[in-house]
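What follows is a group of structures, each given as structure tokens.
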Structure 1
Amino acid sequence: MEMKNIMNLQNGSDIRGIALPGVEGEEVNLDRYDAIAIGEAFVYWLALKLGKSEYDLNICIGTDSRLSGENLKKDVMRGICMLGSRCTDAGLASTPAMFMSTVMPVYQFDGAIMITASHLPWNRNGFKFFTAEGGLEKADIQAILKRASTIYPIAEHYECEENELMDMYAAHLRSIITRKVGGKLDGMKITVDAGNGAGGFFAEKVLAPLGADVSSSQFLEPDGHFPNHVPNPENPEAMASICARVQEAGADLGIIFDTDVDRSAAVTGSGQPISRNAIVALAAALEAPNHPGGTVVTDSITSNELHTFLEQELGLKHLRFKRGYRNVINKAIQLKEEGEDAFLAIETSGHAAYSDNYYLDDGAYLACLIVAAAAKLKKEGKDIETLIDALGSPAEAKEIRFNLDRENFVEIGTGILEGMPDWVAKTTGLSLEEPNHEGVRVNYDRNGHTGWFLLRKSLHDPVLPLNVEATHEGGIAEVLPLLKAYLEGFEGIDLSPLE
């Protein structure tokens, strides 16, 4: 069998590919033989990492609701067993639960694999890997794929055990809520939207056993077609759906998850979304009393209003870092090792990782903190939004993506960004944000309009994303012509979004 270039399946610290046919122009590039090779390569990598024999390894495997998940799971297990390692099937699972399988005393697996492609379309799938130290890094994924590229697999028989990981994980989450609430959730009506992903367990195995009314929950049934909406808290249609449901049901709170439950967002009792900057603010407010003066590490596109809220209202430190959940988590871990109380690493996408929870980006853990706080506030006649009442919001916000010529997009993007500081220095009303860790972030104050914009490289695509916000209406229209005039001096960038 001729091997494909399996290295192309790397997506940062994950593996992702097209696992099913059916979408025009998208050919399958992640098949059963890739899965077998990846399973075998992970065993090889893990044995070296832990200094153990392959025969002594026990690896846990789980999958979300994707249509290709079961077959990929069987094949990655074949690869694991080909080297003599044991594998245990966790069934339908969440990504955070797979990490927890490596640290829960009852299990303590040597490694774990979650089969998921997060919020990507139904035909995609992939793998996330864990040890007790956390998720693997980019270099680890590269090493696994490099090893997999040398393997010519055959579909041999395999044997595996099954476990009740999600039951144990749900019990762990229930204990978090009861400790913080001081009891059960009687009288709370909570709407959970799982988007037909793996998050339905939160309503059925976490909230309902604690006495919460979850009858208004929706899309709890796993369905890899995702027939109702994209399972993504950042998706406008998904958020509109749960907001309407919370209002219709008269619920106290709404919780929405992505497909594999490593991200979440919330909805107030009045049906208002708490997502993006607001979910960052809420996640920080929930634990700020336990970490006075602590540091919150976020991605680069968080708003000025959030910065003010974190530092002036909560008395915390705010560090804007780089896009990518592993980037903000790794930065927080680094600061923690240096003696700083970096207790929260969070992206506006909803990836939230607390130091008190292994720096694991766990949407269900964040949801537990939100539920517990909402239950206590209800006893005082208040809603969860009380915690972020002081958070301001920009009058205008927009994201524009500029396509670059694919053949030399790296050089084009680099040239544009490297020239910006000099342009900013020569342009009235513009100033560079300092410190700045990604792209070029610029503050503007022109003709009575204030705000900021950030131009950066995409993590994976030949694109320059632009995020721009304005304190008052009309601010975006004030600043975009300036940026357009600058960008017109470069070839290889499509400026049609500014027409």
Structure 2
Amino acid sequence: MYRYLITPSLHGLRSPLVGSCQIRGVAAAATSMGHMGGVTKREGDISDSFASLSGKKAEPLPDRFRQLKLQLVAGHEGAVIRGWKRLLSVLRQENELISQRGPTIVPEVRFDRLDEDLRDNATEIKKRGVAVVRGVIPEDEARAYKFEIEEYVRRNPQTRGFPAENPQVIELYWSSPQLRARFHPSMLRTQIALMTSLWRTSDPNSPVSLHTPLSYADRLRIRQPGDAKFALGPHQDGGSTERWEKDGYGRSGVYDAVFRGEWESYDPFDASSRVHAVTDLYGGLGSCSMFRMWQGWLSMSRVGPGEGTLQVNPLAKEATVYSLLRPFFRPIRDVKELGDKRKYLDADNWVFTSGDDMTSDIPGATPGHGQEFPDGLHPHLELERTMVNIPQVKPGDYVVWHCDTIHAVDRTHSGKSDSSVLYIPVCPTTEASAKYVARQRDAFIHGLPAPDFPGGKGESEHVGRPTVEHVVRCCDPAGIQSMGLGKLAVRDGETAGGREAINRANAVLGF
């Protein structure tokens, strides 16, 4: 089943791979811990993650959100208004640049020059919140992943997907190619570089390790030419209302500076502020429980703009700030009344809502679903012209985008061949993430869907599903550790907080 050989561990590892007897003990412990810690979700597919795909109608949010909004900006109303005006001025300039440059605005990095290219392009990558890393996996190997997956599905016709009649996004988490890609030494090296080169910890004692990635099992996409069903519009993952809630992102104070009117001082790449954030308060089907610094996918096909691929709004900081402040402002006159879009967008046409005028409305937010950006609700982002396709990619290229980046997929796949990817995000080690990995490890052992995702039998009865023994025998030690099947090791250059995070994670994982 596996054509992947054992390779030396990554540089800096100091803990040996656990043996097969230990693995059996870990597997037993994982079963016990997993059953104790998780809630089984109903069956479903990717459409359940988004109100627009599931057909759920928008409903008014409870009054507690009105009260929450009042609390968030209390005492800072004037500063928020001034910050809003500064933000709109910046967006006007940036939107024009994005519209002119299109896909060329997306930074590119070569795997064979990974450290140098990340260093040279760090400022632009952090500004844009997206990057293409070329050649992480050899092209022939990445292309072969797709053929193996198609054979796995052929042997297991019970495999679920969306849409049900002609699946484009497939409910698989544990196929051999997915595991090999997640655990590939080059993938792990890339993930570590993306964390350590572009993220920081403002507090070195923050319990998070940027040097030690944890594995997050996600789905895959094999989108066929002509498909228009998987028409997922602009959205943010990692929750929706959680971004405003005290027990959500507020638990870490991720966006406190924004709600004080000091949005320029907000750093999207400060890991310290996100360690304790809760991104899933409602147990949504597909709502991510782990801290994903980067979302990402590995291409298994050659695909270009308009061919069923990714679109992003390449403005990591300002677009997020706008989405956070938009619920506090409303237009005085609508665009039809004014008859001029520029006048409609002008800061003087937008008024801050406070006191008795405050509402519970958070445009595009539905509890338990991703944050969406329907047409017209976030007009200053001008998404109709600032959502740009990523450049053409080939098998083995890795595309990553910041966890707050607004992204979408082509509404129609206008290409002539499939657009196929494995979803593989970049996750640092934290105690909370290790708790999720313990549950995920149990799901892997039993062949069930990963805990964040729709439930059901999953791959438990699939022919050819890899076992723990296959993984331990055939995969790189660092990859095995990332899955909670081996003791996490402290790498060179780790902070005090990073060492603490690894110690806590190992205790959670049973080591």
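A short reminder: the numbers here are calculations on the coordinates, not readings from a lab. Just so we're clear, the structure is a prediction, and the values are computed from it rather than from any experiment. Cβ atoms are built from the backbone, for glycine too; each structure is taken alone.
Consider the structures 1, 2: one of them gives 1.00 for FRET efficiency 1/(1 + (r/R0)^6) of positions 264 and 368 (r between Cβ atoms, R0 = 30 Å, to 0.05) as calculated from the coordinates. Say which.
1
With relative contact order in percent (Cα under 8 Å, 6 or more apart) coming out at 11, pick the structure among 1, 2 it was computed from.
Details: 1: 11; 2: 31.
Source structure for this number: 1.
Here Cα extents along the principal axes in Å, for residues 240-479 alone was calculated and came to 65, 45, 33; which of the structures 1, 2 was it taken from? Write down the numbers at each step before the final one.
Details: 1: 56, 42, 35; 2: 65, 45, 33.
Going label by label, the one that fits is 2.
For distance in nm of label points 7 Å out along Cα→Cβ at positions 40 and 376, the calculated result is 5.3, so let me know which of 1, 2 that is.
Numbers: 1: 5.3; 2: 4.4.
Label of the source structure: 1.
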